[in-house]
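There are structures below to look over.
Every number in this text was worked out from the coordinates using simple rules, so none of it is lab data. Because the structure is a prediction, the values reported are computed rather than measured. Cβ atoms are built from the backbone, for glycine too; each structure is taken alone.
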Structure 1
Amino acid sequence: MEAEKPLHFKKSHEVFCNIVVLSDFYDDTNYTHSSNLISSRNHPNYLGIGTVKTNSQNIDYITFIEIEDESLNSYAIISGKLFNLKNGNTIIVVPLKDYSLRFKQINLKIEDYTKINENLKFELSKDANREFINSENSIE
């Protein structure tokens, strides 16, 4: 009989954070519009760092997850703003024309990592999220 796996080994693939950025920049030649690195030098804790570019600014982020005594703690820091991912695993970032940023934290169903894009499209199509992203002050 196989012993029950600890909390952090129940899934072979785990997604703990999504960052969705409205951007007016896309480089389909060199793909410089975003970069990211996910690593773990002390498994089961993971760190993600990256940047998403717009025409006028870079959105930098750091995400991390730590497991301590079977308790899972995860956070994101996006352009200096701290998010506890217990309050929602997905952060929507909307750059505004005045170069400021608006953030919205939502909880996206992520039971199966292969369905993230499908679930994200559904969530972003909701009126409240569409209005948040497409406000008159958002970049175009």
Structure 2
Amino acid sequence: MATTSFMIQLFSEQYFAGAVSDVPELEDEAFLFLDPGKATVIRELASEEEGGLLFVGSGIAPLWWSSEAFTDLRLVPPRGEHYTYFYAPSFNPSPPMKGFGLAILRVREAGATTSQGGQPANALRAYRRVGAHAYVDQT
């Protein structure tokens, strides 16, 4: 039986030129339509992040600095019954599964807010770049 291989890929960037009091959550999604009559295998799921959040008060301190964003892949059946989730990183193929019409690759990174005496304090700097990919086979 012939195998069709796909790759879902996304890249997202968040940058603030000056210090701010609120850095919103970073969240992005990419979609891939699947044939629900074929068996689907998730071969690989990974993400990588560069940058993070810095607190710039009386000094500079990393508030959030990681090498991986929270990444998941959701398989959705055509009628929206029960989703199946996979979480990154994963470099082992999943078992073959049938009945899914959509794959959604999602990355998320936490946001942050600062305040001083109940007032917003411009004490955050952010520069984050996130890339993610998933390899999907259908037979």
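For which of the structures 1, 2 does the calculation of relative contact order in percent (Cα under 8 Å, 6 or more apart) return 47? That value comes from structure 2. Suppose you compute P(r) over Cα pairs in 10 Å bins from 0, in percent for every structure in 1, 2: which one lands on 12, 35, 24, 17, 10, 3, 0? Corresponding structure: 2. For the structures shown (1, 2), FRET efficiency 1/(1 + (r/R0)^6) of positions 79 and 127 (r between Cβ atoms, R0 = 35 Å, to 0.05) is largest in 1. Among candidates 1, 2, the computation of helix-only ellipticity at 222 nm (-39500 (n - 2.57) for each DSSP H run of 4 or more, over all residues; to 500) that gave 0 used structure 2.
Quick check for you: by Rg/Rh (Cα atoms, Kirkwood Rh), for residues 15-54 alone, which of 1, 2 is greatest? Top value of Rg/Rh (Cα atoms, Kirkwood Rh), for residues 15-54 alone goes to structure 2. Looking at mean count of other Cβ atoms within 10 Å over residues 23-30 for structures 1, 2, the greatest value goes to 2.
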